[in-house]
Structure I
Amino acid sequence: MKQSSVIQNKTLFACVLCLIISFTQNARAVEIQEVISPGGVKAWLLEDRMLPITSVSFSISAGSSADPLKKSGLSNMVSLLLDGGAGKFNAEEFRRILEDRSIEMSFSVSKDYFSGNLKTLNRNRIKAFEMLNLAITKPRFDKVEIDRARSRILAEIASKRKDPKEIAEEALWSINFPGHPYARKTIGSNKSVGAITKHDLHDYVEKRFVRSNILIGVAGDITPSDLASLLDSTFPQPSNLEGKLFVETTFPSEAGGIYVYQLRQSQSNILFSHIGLPRGHPDYYGAYIINHILGGGSFTSRLYKEVREKRGLAYSVYSYLLPMKYSALWLGGASTDNRTASQTIQIIKNEWDRIHKAQITMEELSLAQDNITGSLALRFDSTSSISNILVAIQRQGLGINYINERNKKFKSVTLKDLRRIAKKWIDPDSLKFIVVGEPTGIKKGKLLKPK
């Protein structure tokens with residue numbers, strides 16, 4: 001590495017460290033501003049003048065679950081092609097402009113949202129915003145790029161069929177949401193991907209990439225007035241082409257059980273699921289603390305201590321809450337030897353049962369609260385992470401002052417709250433386990449067949 005690069009990296013690390021220390025010492029110093037452009041485009045901005053960098057994140061409120069049934073994977077294909085040529089620039093020209101100016105641009109898709117990210121040095125900021133505008137308003141979707149993306153996706157689909165983690169995830173979504181768009185694969189299928197046309201891609205952008213459907217977060221060395229002028233020139237003009245996208249709210253199946261997918265390997269990959277809580281539910285903060293105690297607190301969690309420390313059954317074991325736009329899950333996983341898969345599942349169920357019976361101590365509560373509130377500043381490690389956080393807060397409807405109020409909400413949860421929430425929301429009998437491998441000792445497992 002060149003000496004200049006080392007110096008730049010050290011400078012960046014020092015600036016980020018200063019930001020984290022400042023945030024930790026004075027959470028009230030975080031001031032998020034709502035910027036509204038003359039044309040009515042809204043964005044949340046957190047100014048950070050330490051480096052001449054601007055990061056932009058945006059989210060479109062329609063992900064792969066809103067794809068047409070026969071064109072599943074459409075959102076994913078769009079995400080792969082937006083930087084593949086736009087306006088007068090073909091793919092090679094477009095990407096060379098980004099590379100020559102050190103502009104980072106990327107797109108991704110989840111079941112609920114289509115997302116984009118832009119990061120640029122301020123000296124190239126105007127050009128960076130121009131290129132983002134071209135990507136989301138005038139994508140070319142040239143045939144050669146479509147064919148290349150389609151081949152890449154089909155190869156990925158074939159690879160995922162042999163990946164135990166992917167097999168388990170696909171089964172988990174199918175079992176929890178049979179018949180619902182959540183059960184479809186974000187990447188699509190061979191048939192659906194093969195059916196996607198250039199017209200479908202353009203129609204997707206025209207109908208979904210509209211101002212009323214976009215949430216924007218910006219962080220870095222940019223003023224509200226400079227941002228306001230760039231918002232109008234970057235994001236799509238108001239349109240009457242917006243399609244009405246309907247995805248029904250749903251609930252995961254409550255029936256528990258063990259599902260086994262036979263795959264010849266020495267390890268058993270285990271995923272488990274349980275009904276979760278919507279992000280806006282009053283009990284969410286308490287449930288988050290319970291999850292931290294149970295399996296989200298890394299080395300301090302009960303599952304880690306019982307499964308790995310005491311018995312050495314798995315290298316990692318974890319759990320987390322997944323609130324979604326149309327449903328909510330409580331998820332977790334582990335990987336263990338085929339011979340110990342049954343034992344690992346039983347330990348997870350035992351810990352779930354202990355939590356359900358409200359066997360939680362004040363020491364566990366205090367430790368979890370300290371860890372959760374103390375780790376907040378670590379999320380602000382770059383302008384890109386900050387802009388993504390601003391978008392996430394908007395998506396979840398948490399309010400512009402959430403960052404300053406978050407720790408108070410967690411600190412206000414009492415032991416009595418935890419015990420009530422545990423009895424209300426935790427049900428060991430509704431746990432679903434998906435096991436991929438050749439586990440021994442599982443007598444009541446329901447055998448899954450390859451698709």
Structure II
Amino acid sequence: MASVKISIIGAGSAIFSVRLTSDICKTKSLSGSVVTLMDVDEKRLDAAYELASRYAKDMKADVHFKKTMDLKDALTGADFVINTALVGGHDFLEKMRKIGEKHGYYRGIDSQEFNMVSDYYTLTNWNQLSYFLKIANMMEELSPNAWLLQAANPVFEGTTLISRNSKIKMVGFCHGHYAVNNIIDALGLEKEKVDWQIAGFNHAIWLTRFQYNGNDAYPLLDEWIKKNPNGKSPKTPFDDQLSPVAIDNYRFYGRMPIGDTVRNTGWRYHYDLETKKRWYGEPWGGADSELGWKWYEDRLIEITTLTSKAAEVLKKDENMTLSDVLSANSSMIPRDFAEEVENFYDPNTMSGEQHIPFIDAIVNNHTNRFVVNVLNNGVIPNIPDDVAVEIPAKVDKDGIHPEEISPSLPPRIVKWYLYPRMMRMEWALEAFEKKDPDLIVEILLRDPRTRSYEQAKGVVEDLFKEVSW
């Protein structure tokens with residue numbers, strides 16, 4: 001058992017901070033740890049600090065929380081840094097999207113083939129990429145032995161960029177791989193009898209191995225699809241793992257796309273709202289349509305309002321517990337978040353985020369399996385070593401030990417999906433590192449929404465008036 005110093009950058013993120021707070025308080029082998037919450041939004045930071053401190057008190061957890069708006073203060077002497085910050089927030093992203101749409105780019109220029117996720121900006125958010133490097137550079141000076149756990153999007157570009165430009169220890173995390181469980185549940189399989197493995201890039205992962213009781217389980221999936229040729233109707237905009245688009249990609253690529261990969265598909269599924277509805281289901285057309293993303297933003301507002309209100313109540317009454325406040329305001333909790341809230345006080349139920357268990361594995365040698373983003377270094381054949389891949393790995397006190405990918409990714413996935421996605425990453429990073437917006441124009445000339453050079457040039461000029469570079 002060991003105590004560590006953990007810093008969470010962008011701690012004002014309501015959902016993510018609550019999850020990490022819950023996990024650290026439930027991990028007894030990290031008792032005595034100090035968690036520094038850092039954010040530039042003072043109101044959100046105060047709310048996150050109040051909720052975290054009161055939750056630790058409720059759980060009788062030996063965890064001490066601090067707060068700061070100073071990045072240097074947060075990084076100094078840290079053992080682990082979790083970066084979840086989105087520079088400018090969703091407001092900045094929406095501003096950039098509207099400029100793009102004004103010039104004829106539906107859902108903005110950052111919505112690109114194989115990269116349609118609505119807060120995964122790679123072409124225009126140089127502010128975010130700059131912040132990634134700023135954190136890494138400051139860590140080299142202030143906490144050179146610390147691990148950076150990259151949670152903020154874009155994880156693919158971010159992990160690749162930082163790993164190429166810094167000597168710090170780092171790993172990227174995402175939770176999209178958990179969508180494998182949606183398939184397991186739909187097929188009625190017992191989770192403990194399923195052996196699965198995914199591989200690819202962040203938001204571009206594929207179910208390479210899928211076995212049940214030691215036998216290939218893909219025939220079971222084929223049977224389900226035969227009975228459900230139109231897939232599964234979505235309960236939320238994000239409920240797309242067994243959507244028509246996922247099934248269509250499986251037929252073409254030969255393996256099932258997993259998690260956000262289902263959102264990151266080709267243009268044929270994304271030309272307009274009606275096309276999205278046809279492939280992702282009514283009424284939203286997936287998470288990344290104008291309707292689906294509004295649903296998500298409205299949900300964030302609900303949760304942020306709830307956490308802010310709960311923090312205000314707790315600040316006024318030191319005897320009030322967080323559990324009491326949440327129970328009194330249960331009507332304000334979004335339905336899909338309510339189950340998560342119920343699990344907060346179950347000491348045996350973790351959030352599902354990998355960050356705290358990863359820290360526990362490194363610090364206390366509690367060996368565990370994770371899905372990580374690290375430089376390839378030969379794990380996936382035909383992918384350069386200095387490109388970040390998302391793969392399963394064993395983690396212990398000696399670090400990250402990638403699994404052998406078996407069976408390997410089919411050539412069609414590598415050549416038709418991973419290569420094009422990798423090149424978009426390389427183009428975006430070259431434009432950023434050279435600070436050359438004209439390279440963004442070149443990317444747009446390959447975009448089917450572009451009707452002329454003047455259109456591409458005009459949108460880039462307007463967009464980069466908003467970017468600090």
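Each reported figure results from applying straightforward, stated rules to the coordinates on display, with no laboratory input. Owing to the predicted nature of the structure, the values given are computational and were not obtained by experimental measurement. Cβ atoms are built from the backbone, for glycine too; each structure is taken alone.
Here semi-axes √(5λ) of the Cα gyration tensor in Å has been calculated and equals 38, 30, 21, so which of I, II was it run on? All intermediate terms of the calculation are to be shown ahead of the outcome.
Numbers: I: 38, 30, 21; II: 33, 27, 24.
Answer for the origin of the read-out: I.
Each of I, II could give distance in nm of label points 7 Å out along Cα→Cβ at positions 192 and 440, but the derived value 4.0 comes from I. Among candidates I, II, the computation of FRET efficiency 1/(1 + (r/R0)^6) of positions 264 and 368 (r between Cβ atoms, R0 = 25 Å, to 0.05) that gave 0.05 used structure I. Taking 21.6 as the value of mean count of other Cβ atoms within 10 Å over residues 104-111 derived from one of the structures shown (I, II), identify that structure. Going label by label, the one that fits is II. Please state which of the structures I, II yields 22 when relative contact order in percent (Cα under 8 Å, 6 or more apart) is computed from it. Only structure I yields this read-out. Here mean count of other Cβ atoms within 10 Å over residues 48-55 is compared for structures I, II. The highest value is that of II.
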